[in-house]
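What follows is calculated from the coordinates using simple rules that are stated; it is not laboratory data. In this text the structure is predicted, and so the values were computed from the model without any measurement. Cβ atoms are built from the backbone, for glycine too; each structure is taken alone.
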Structure 1
Amino acid sequence: MYQHYFGLKEIPFTLSPDTSYFFAYGHYANALNTLLVALRCGEGFIKVSGEVGTGKTLLCRKLMATLGDKFEIVYIPNPQLSAHGLQVAVAEELGIKVSRYAHRLQKAITDRLINSAQQGKHVVLCIDEAQAMPEETIESLRLLTNLETEKCKLLQVVMFGQPELNALLNRKSVRQLKQRITFSYDLQPIDREGMGAYITHRLCVAGYAGINPFETRALDQIYSASRGIPRLINTLCHKSLLLAYGQGVRVIKLETTRIAIKDTEDTQQPKLHPSLWRRLVARVATLVISIGIGGVIGWTL
């Protein structure tokens, strides 16, 4: 919609974890470097925690894309599985024929991991949304990490989760697994200076060639409302660009971001009146239709 108006090749502020938009700044660069160093050193258990919307899934995807050929990746995006279900998921990711007998499945996984180690490959299990794991599944995960040779772990694990993961690991019943975590990183929201660079980065990746279209005061307001959380920053920037397009302006000012903020959940701001938002959406729709009709007339002539 607005991408052609602003000279963009694609929408820059989507919520999908596209690694081409990964912003190597501050905590994000430090977190990625910590993970890469830890895994390349053979560490067995690593944890990354962060609030909702801080970019954990994108960091996970970037890590998997960066590790290289010496690593095999097992990715589990939804770990709300039974203990046996976790083993089945790992087996399927490794291309192992699944057996209904637990001991045979365990042996097949062990043999596959040993074979990978003999070929000089590290197998890394990346678990997203790890706070959703039941306790019995955590115990199954701990048993999987028992697999090792005299010199190295056969399976390395990286858990990505919300702060509830820390509370889960503080339970006495899972203390054995917590003791095995050798590296952990707490992913913080982006700071104000970084947010401006973050927005510019995403615009440039999407093909924008001009200066940042957001005025300083508008950026200040986006930061205050989003609290530096990338998901909220993306949402507010996307709505602001859409509104600017509907208003026929190319500079996003304070008034535009204020409307975007009022219509966005979790910004702790009053809601925009539905009738005003409908009028703005209608204006955008009318503009799109007008452009489309003009294009058709021009083509027929």
Structure 2
Amino acid sequence: MYRKHFGLREAPFSITPDTAFSFASGVFQEALNTLLIAVKNGEGFIKITGEVGTGKTLLCRKFLASLGDRYVSAYIPNPYLEPNTLLAALADELKLKVRHDLDQHLMLKALTLALLEYARAGKQVVVTLDEAQAMPIETLEALRLLSNLETEKRKLLQVILFGQPELDDKLNLPSLRQLKQRIAFHYALAPLTRTELDYYVSHRLTVAGYPGGALFTQGALNALYQASGGTPRIINILCHKALLLVFGEGKQQVEEKHIRVAASDTPAAIIKNKKQWWWIALGLLSIGLGLSGWMVMR
């Protein structure tokens, strides 16, 4: 809606995990390096945790895109599955032609034979599971049993768990202590710092083709950090709403008031003086609706 107004090729603050917009913040790059080193060393289990919106899925996709030809990857975006269903999903990802009604023993046997074939061909299999905190305990245990497979030199399967901090709570359960001991590498994603936020916003605007100068004032960036806490997903939501407000006013620069109004309309944002900004939001919304009506009348 506002792309032409600001000279953009595409929307700069979409919340979909597009690797073209990935920003190499300190923690993001460290986490990516940790994954690549751990996989290269042939470690069995690797764990990446982070709060909602800190970029775990984007990191996962960036990691998979960084793997070389010697790796075979399997991506499970929703691991809230029973053990047999997860094994069947892995078989599908590895392009195995097996019946999904096989019992767990036969499914494990089929996967073992496939992993051995990949190993003979010089391929390393990497399984990534997003939202791993949702995995049932029995499914995590089945995954551990599958990771037991190894040659004299290395593991036949490497597993990377991406999850919210609740994953750590689950792994602290006595029944999962064997799995916890097998996690050789782990990293916890943190929000962006105040300095990184400036570069993050500028980076996304540049990738989207923004040709102008500073689109966000320093006051707007300060308010953006205060309202988002440095969480990328909230930053994107607030920036998108702020650009809509500026477009509705027919202006060219995001100011502090636009971020405050966007925050007042975003439940996940950190809001101060909500009542004050709610009234301003009504005023700006009226301006936006008036402009929209004028455009329709034309």
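Please state which of the structures 1, 2 yields 0.45 when FRET efficiency 1/(1 + (r/R0)^6) of positions 4 and 260 (r between Cβ atoms, R0 = 25 Å, to 0.05) is computed from it. Attributed to the structure labelled 2. Tell me which of 1, 2 gives 3.5 when you compute distance in nm of label points 7 Å out along Cα→Cβ at positions 28 and 100. Source structure for this number: 2.
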